1. Output the label of whichever structure in I, II has the greatest value of FRET efficiency 1/(1 + (r/R0)^6) of positions 16 and 32 (r between Cβ atoms, R0 = 35 Å, to 0.05).
2. Work out the source of 40, 30, 14 here, i.e. which of I, II gives that when Cα extents along the principal axes in Å is computed.
3. Say we calculate FRET efficiency 1/(1 + (r/R0)^6) of positions 24 and 72 (r between Cβ atoms, R0 = 35 Å, to 0.05) for every structure; which of I, II gives the highest result?
4. The value -11000 for helix-only ellipticity at 222 nm (-39500 (n - 2.57) for each DSSP H run of 4 or more, over all residues; to 500) was derived from one model only; which of I, II is it?
Structure I
């Protein structure tokens with residue numbers, strides 16, 4: 001599966017969830033930007049932008065691990081509000 005397909009499938013999943021949320025409900029997504037052999041994937045930013053087309057971004061919380069995996073450039077908890 002390519003990156004574009006993966007992003008599309010994730011977006012579709014969260015769009016389906018958004019359709020079931022009541023007003024004021026929150027959705028938290030843990031997603032990271034990842035260093036790959038071909039460069040950095042900005043999955044967190046791309047997914048955040050895609051989900052923000054359906055839900056309001058309420059908070060962007062960087063996650064700081066004691067020992068973050070070397071391939072993760074930054075890990076986030078993105079919180080959206082219906």
Structure II
């Protein structure tokens with residue numbers, strides 16, 4: 001994850017939110033396109049966490065759905081050779 005970006009977003013948040021946010025880690029992505037996609041999704045997650053301050057199941061579901069979409073975007077980029 002862009003550590004500074006998301007780590008500050010999850011401080012004091014519910015454990016389920018923290019767990020969902022950890023899926024936005026990009027450190028393991030060696031492909032440049034995959035890394036950029038992962039970082040874009042992490043930025044969106046961070047923006048939503050800044051706007052939505054109440055931790056509830058809908059927020060956790062939204063973050064999980066975004067992480068699932070991120071994974072699909074990354075697979076598409078890798079399988080097709082990027083842009």
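1. I
2. I
3. II
4. Computing helix-only ellipticity at 222 nm (-39500 (n - 2.57) for each DSSP H run of 4 or more, over all residues; to 500) on every structure in I, II gives -11000 only for I.
Values quoted throughout were computed directly from the atomic coordinates according to the rules given, and no laboratory measurement underlies them. In this text the structure is predicted, and so the values were computed from the model without any measurement. Cβ atoms are built from the backbone, for glycine too; each structure is taken alone.
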